[in-house]
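Values in this text are rule-based calculations from the coordinates and carry no lab data. Note that the structure is predicted; figures quoted are calculated from it, not measured. Cβ atoms are built from the backbone, for glycine too; each structure is taken alone.
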Structure I
Amino acid sequence: MTNILVTGAPRTGKTTLISTIITKLNVSVIGFITTEIRENKIRTGFTIETYSGIKKILASKKNLESKYRVGRYGVYLDNLNFIVNKLEEELNNEIPKLIIIDEIGKMELFSRSFKDFVMKALNQNKVLGTIMLMDNDFTKTIKLRSDTKIFEINLQ
């Protein structure tokens, strides 16, 4: 199998597309999805939730103490590392049909263990996920892999 990653600007439906595909395929998965936290219709942060049901806050505008920041959001690096550790355990104990990574983005890339998990998952050629549109050295390396197909989604 080939790894498949969807890229595009924020709010173009990348997560919705991944979720729809997973529902239609009805196969065993390991991984996580990132969703918005909204208060009074205003985005105030993001959660990260594994398909096994573990949910943590990934980033919040209220996390002013964090030295890991993306715009106005403070990243809860301990929460992300906790999730990655749980995913590593799941990957060592199960053989999933797909590994879901939503998303390989700026917030997640503060974590060395996250980057290691991504590379380990990609090497299994079972990843369905999302990746940020803008490149840095890490994402560029992923996008250039011969075993990975990148699809850009837009609103046009």
Structure II
Amino acid sequence: MLKEQILDLLEKDREFRYAVAGLIGMQEILQRLDRHEETMQKMLERLDRHEETMQKMLERLDRHEETIQKILERLERHEETMQKMLERLDRHEETLQKILERLDRHEETMQKMLERLDRHEEAIKGLWENQNRLWEEVKALRENQEKLWQSQEELRREMNLGF
């Protein structure tokens, strides 16, 4: 019966309903609020630590950005240097090509000169052979002349002796 009366009052009497709700739930609500407040405080502390960590990370990120910027500037200078080196290499290749062409012409000239030298050597060899034949003929002529002198001397002696 008390139970039915209480239920009836809860249903019909608004003030009673609020009073009971306050009595029943207020302690629990306050405890829950305290727990929520503790949790909120811990969350705020964690948020503060996260903000500190985030600030440090942002500072590190700034330093990294500066470092990356310096690296990019160095890379750009290296690219410029590389481009200049490639241009120099192109000029060297052109010069080398011209040198190779001149070398080819010199080799052709040298080959022609060697061929002329071979012909001159053949001609000189022929001249030496002719000169040797001439010396042989001169030698034979001297020998014949010597024989003639001897024959002439012999004839003189015989003539002087009177045949």
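Some values worked out for this structure:
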{"quantity": "Entry that produces 4.23 once Cα Rg over 2.2 N^0.38 Å is calculated, selected from I, II", "calculated": "II"}
{"quantity": "Origin of the derived value 1.24 (Cα Rg over 2.2 N^0.38 Å, for residues 23-86 alone; candidates I, II)", "calculated": "I"}
{"quantity": "Top of I, II by mean count of other Cβ atoms within 10 Å over residues 55-62, largest first", "calculated": "I"}
{"quantity": "Structure responsible for 1.7, with distance in nm of label points 7 Å out along Cα→Cβ at positions 15 and 39 calculated and labels I, II on offer", "calculated": "I"}
{"quantity": "Entry that produces 10.2 once mean count of other Cβ atoms within 10 Å over residues 63-70 is calculated, selected from I, II", "calculated": "II"}
{"quantity": "Read-out helix-only ellipticity at 222 nm (-39500 (n - 2.57) for each DSSP H run of 4 or more, over all residues; to 500), computed value -9500, structure in I, II", "calculated": "I"}
{"quantity": "Structure (I, II) behind the derived value 1.00 of FRET efficiency 1/(1 + (r/R0)^6) of positions 31 and 127 (r between Cβ atoms, R0 = 35 Å, to 0.05)", "calculated": "I"}
